[in-house]
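Presented below are the structures under discussion, each in the form of structure tokens.
Read-outs: derived from the displayed coordinates by stated rules, not from any lab. All of these numbers come straight from a predicted model, not from anything done at the bench.
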Structure I
Amino acid sequence: MGKARSFYLVWNPQGMKPPKFRHPWLASAKAEARRLAIANPGHEFFVLETVSSAKVQTVIETDFERDHDDDGVPF
């Protein structure tokens, strides 16, 4: 298992879109959370740090036997 550098996200549970920008430093994420809080009174912004991730890289492909000729008609 390899080690990757963690990053930070700024998240608002009332937000319409999930966060995408990866802040490399805690200080920059905190500054962005403050900026967003000032720009959006009453909304709370959380700074989240990544600690782990999981990903499946294997694709299982199955070919099925066909009972008909391929004449280009989809039915």
Structure II
Amino acid sequence: MVRPGDHQGHPQRRLYILQRRFRDAGSYAGPLDGYATRETLRAVYKACLKLDRSERCDDSVMRPDILSELLVR
């Protein structure tokens, strides 16, 4: 569950939350450590492609606006 303010703050915390969600959904099998590993970035990219204006994903999935949008979904 995302609490108010979870989309703000340190990027590592954001990635941890997303890793947990992706694991629960079956789209991520890596460690829950908040690090931007290749496997984490792949899962974030695949989720990003489902967002409006998915062309932003080709620039960088680590953009704060993308991570925030994924967290509030």
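To which of I, II does the computed value 79 (volume of the Cα convex hull per residue in Å³) belong?
Working: I: 192; II: 79.
Going label by label, the one that fits is II.
A value of -6000 was computed for helix-only ellipticity at 222 nm (-39500 (n - 2.57) for each DSSP H run of 4 or more, over all residues; to 500); which of I, II is the source structure? Label of the originating structure: I.
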